[in-house]
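Nothing in this text is a laboratory measurement; each read-out follows from the coordinates by a stated rule. The structure displayed is predicted, hence computed values, not measured ones. Cβ atoms are built from the backbone, for glycine too; each structure is taken alone.
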Structure I
Amino acid sequence: MTIWADVAAPRLLLRSFSVEALQAGLRGDADELRRRLGATPADEWLAEQELMALRLSDLADDPGYAPWSVRAMLRREDLAMVGHINFHTRPGHPYLQGYGDVELGYAVYPAFRRQGYAREALLAMAGWAAAQGGVRRLVLSVEPGNLPSQALAARLGFVKVAEARDEDGCEDVLAADWPLGGRRE
């Protein structure tokens, strides 16, 4: 499988997981995953079995999804994995119902929260999507009680356009046009 170039943010490298890296993660083979990723996977990532399996299935169904799939958020200074980010699909998927071109999802692990990593990763990946895929409108789905993510989305110019229900419950569907606006943190 092609290895996609890292997407750079000021303090982060956003590195794609290859199919082989995801398979190693599913097997619990941290050494092979470390070798394939070029960094030590976070314990929290190793627990993300459902996400790894979902992204492997997505890649099997559509190999062209690879550059849009899940990426590790690696802190540049020491390659610590602080979280992960991905697009749920390639741009233009019908499930978006016209709310935007592509949806981003992310997680920052507890020890690294409230340090601006989510903002950096979102801005870097949104810029990459605009440059690589012509994306102009971005979507986030955020649980209403997730106040830090709601606040970050608002600061970046996302506004509520709908509500959706998924396996986790009700989420606000938020959309914003590129370039992302709002005040700086």
Structure II
Amino acid sequence: MDTIIKQAIFANGCFWCTEAVFQRLEGVVNVVSGYTGGHIKNPSYREVCNGTTGHAEAIRIDFDPKVISYQTLLEVFFATHDPTTLNRQGNDVGTQYRSAIFYGDETQKNEAKDFIDTLTKAVVFKESIVTQLQPLDIFYLAEASHHNYYNQNKEQAYCNFTITPKIEKIQQFFADKLKSNK
């Protein structure tokens, strides 16, 4: 029986951080960094960082829905960034760091909307959730130097101070969802 791999596209701050988090989840086959939601073709990292292209730093998650659900991916998404800060995650400021879910179909759109509604009704966050729901247009891969960044650069200060705490958080709260080798 063939495995059907699905995709989720999330933007929740620096893609180095988000890639490292989702790589560790059982059922996630691949995670790549890239750009989406903007108005120019084939943007570069420098252009996106300047904030003039309209793109968000994002990740494409290839996952096996028989092992991990889209719902679980949403749980991790909302638990590992602040969805209440507009165009900002920590020290990263600009529309390129916005909180957004780029849905591939109506099912993903509805699941994401329902999840946000549930979080809002439960008052999980003190402030309003500003996560955007947008249809996926084109996902551009980031330059190769951005792929698997944390795993190749753990000793860097940014990785130690920004990404490692996110990894520790998922190890604490999502231990049952982690791959055994990460």
Structure III
Amino acid sequence: MSETIAEIIRGRRTIHDFLPDRMPPRELILEALELAAWAPNHRLTEPWRYYLLGPEMKEKVCRLNADLIRAARGDQAAEMKLQRWLAIPGWLVQTCAVSASPIRADEDFAACCCAAQNLMLYLWSRGIGCKWTTGELSRHAGLYELLQIDRQQEKITGIFWYGYPQAVPTTLRRPLVEKLTELP
């Protein structure tokens, strides 16, 4: 692929539907994670950690979410969500090291966001789509327990679903002039 970085940035989209039976190579995901580490991070704290979920853990996470939905919206909604989530090929969880300093916590969270963007842009450049979700499940104690993440040490910053896109949505952005203030 010979796209420029500008084309990759403008072309990347959040993917909601993946080809269910086509898993990207593990080596490519590991390469993306290594490149994610080149994100800017204050004092080189490298606060991100990753949990790459295999099929068994993915199913446990999907069932946990279905249980949460069942309690809130009933069996039918839970079963629909369970089947949709089980069809997502790749699962990755990113965490951020917890800091007692509010300033460092903000800096580390920002660094994790930069690492997430690096990850998604590299995967996109290799034909792999991603969805970064920070929904209710990412804050649920049951997920921390399943993944054996100590909330005193790490905070989940996102769940990343990845795979080959079934469809690529189109979106537009507002003109820069609507968001830019130039000061003398």
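Which of the displayed structures (I, II, III) returns the greatest value of distance in nm of label points 7 Å out along Cα→Cβ at positions 37 and 101 on calculation? Please list the in-between numbers first.
On the way: I: 2.9; II: 1.3; III: 2.3.
Result for distance in nm of label points 7 Å out along Cα→Cβ at positions 37 and 101 over I, II, III: largest is I.
Please compute relative contact order in percent (Cα under 8 Å, 6 or more apart) for structures I, II, III and give me the label with the greatest value. Don't skip to the end; give the middle numbers.
Details: I: 16; II: 31; III: 37.
That would be structure III.
The maximum of mean count of other Cβ atoms within 10 Å over residues 93-100 over structures I, II, III, that is, the highest value, falls on II.
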